[in-house]
Structure I
Amino acid sequence: MSNPWEAMRLLAALCHLGLARIYQQTRDAGEAHLGIAVKEFREMAMRFWLERTEKVLER
């Protein structure tokens, strides 16, 4: 990842994943954050993080 914007995009997607996990634990709606995380990881071809996010969706 040589482009600093790609690194920031990854960080933002990871933040959405974290927020979604928190919202799920507190029974608030975290689906929007999960959807954003999935979209971003898919577009960035981040297979490892996409798979982890999809596992959160299965819960």
Structure II
Amino acid sequence: MFVKRTSVRSGGRQLTYLQLVESYRDGGRVRQRVVAKLGREDQLDPGDIDRLVRSLA
């Protein structure tokens, strides 16, 4: 599992969201599945991200 950054443009602003993602194989291809959405990067403290990931593990 890893934390993935996803950028979205909204109202002329670029917002970055964090997602907890796992990789898996499907028919020989590597795919990614979102396990949890962690929220907007600018609204999270660095310590919050670590606690969220540990609580889901």
Structure III
Amino acid sequence: MGVTVLPASYRRMRIDSVVYRNVLDPGATSAVWLVQRKDEQSPMAKAFTELLTRSVAR
């Protein structure tokens, strides 16, 4: 069993044994973590990290 927080659009995905529940508090927030390999050299991984860190810095 697992729990995750997803955008409402994921409800369109019909997966057996997956149950979607609404978050009752519309002002609820959650911490977001970015974890990456120490020596990751992939240009795509670097671009993704830069995109996320720029978005969070706003």
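Every number in this text was worked out from the coordinates using simple rules, so none of it is lab data. Predicted, not measured: the structure shown is a model, and the values here were computed from it.
Structural remarks
- Given -6000 for helix-only ellipticity at 222 nm (-39500 (n - 2.57) for each DSSP H run of 4 or more, over all residues; to 500), calculated: source structure among I, II, III: II
- Read-out Cα extents along the principal axes in Å, computed value 39, 29, 11, structure in I, II, III: II
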